[in-house]
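Have a look at these structures, which come just after this line.
Read-outs throughout are calculated quantities, based only on the coordinates presented, and are distinct from any laboratory measurement. Just so it is clear, the structure is predicted and the values come from calculations on it, not from any experiment. Cβ atoms are built from the backbone, for glycine too; each structure is taken alone.
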Structure I
Amino acid sequence: MEDREIVELLTRGEQRGLDELLLRYVVGGVLSEPREREECLSDVTLAVWRRIGTFDPEKGTLAAWLTVVARNRARNRLRDAGRRGRDEELSPALPDPAPGPEEELLRRERAQAIRRAVDQLGRTDRELFHRKYFYLQSTDQMAAELGLTRRGVEGRLRRLRLKLRKELGGEWNG
């Protein structure tokens, strides 16, 4: 389906337009298998129905919230698919992989530092960052949608990574 068709569906308020949008730009950036994409979209729809009460317009837009829900469901599916592919047993002697309170606090502080550094970037660099590390888009897809060459996108992303590493003092390893 073309972008034009998706926009027409969304303009008419049809659910299928939102489904196609999420499939192509959010879920499709994470999951490559069509069956997995469709199942993930069903998971997203169910999660939205169940969790709409947690949406807080003070924290962001509905579109951003929906994107996060879709992206997280897609990532969870990808991670779970990787786990299903391994046949290893967990020993009770292994430490709990869940982060402790100190690790969680450090993770939050790093995330805030990264968010502040990204907010200081120019519009194009900020968009490239979000497309690459938030939406997990491929370099080819970014190049095509932004009207850049593949090498141009790769070069900008490399400079962006170096800049963020310098600003964050090695805290970011994107």
Structure II
Amino acid sequence: MKELSLNILDITENSVKAGATLTEILIDETDNLLTIKIKDNGCGMNEETVKSVVDPFYTTRTTRKVGLGVPLIKLAAEQTGGKFSIESSVDEINHGTLITAEFVKGHIDFTPLGDIVSTITTLIQGHPDTDFKFVHNKNGAAVSLMTTEIRDVLGDVPLNTYDVIKWIEDYLFEQYNEIH
């Protein structure tokens, strides 16, 4: 993928399909490192599935025979000299998955983050009943959005209405303009 935000979109879609009611997208960025964590409270994966999910020829989908989201982000991180890990639990109380990818930004193979604002707004628009927590810490400043807080203000107004999505997009752009 040409930008990491597309990997984030793909992996977060998997979280929603796994029944997650809350998915957290946490990005920490310094001058040298970019760390992406995607954490969900979905059904989780057993040990065997966790080992298999990094194989591009493993997928639970019936529409195609490959699953590239996790293998591609793992490859992208490791090509920069970074790290990748995946933890998951199917425990009845503490179920879910955490994917962590660390990238060395100065490496020639570093893939840019890309249009993260469009990724977040697309996720919310496509899954208005799922909650998302987004935080991007960058050199001491932060951009953040929590859909539960928006729901508290809006009441019964769906998150995927045009005016709400436009506000979310503008709100995120405004925060990014303040930290650049």
**Message:** Starting from the value 25, 22, 14: which structure in I, II was semi-axes √(5λ) of the Cα gyration tensor in Å calculated from?
**Reply:** II
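Suppose helix-only ellipticity at 222 nm (-39500 (n - 2.57) for each DSSP H run of 4 or more, over all residues; to 500) works out to -20500; of I, II, which structure was it derived from?
Values: I: -20500; II: -11500.
Only one of I, II returns -20500 for helix-only ellipticity at 222 nm (-39500 (n - 2.57) for each DSSP H run of 4 or more, over all residues; to 500), namely I.
As an exercise: relative contact order in percent (Cα under 8 Å, 6 or more apart), calculated from one structure in I, II, equals 19. Which structure is it?
Numbers: I: 19; II: 25.
It traces back to I.
Given a value of 1.04 for Rg/Rh (Cα atoms, Kirkwood Rh), for residues 52-139 alone, point me to the structure among I, II it was derived from.
Values: I: 1.04; II: 0.99.
Among I, II, the structure yielding 1.04 for Rg/Rh (Cα atoms, Kirkwood Rh), for residues 52-139 alone is I.
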**Asked** Where does the value 2.8 come from, among I, II, when distance in nm of label points 7 Å out along Cα→Cβ at positions 44 and 108 is the thing being computed?
**Response** I
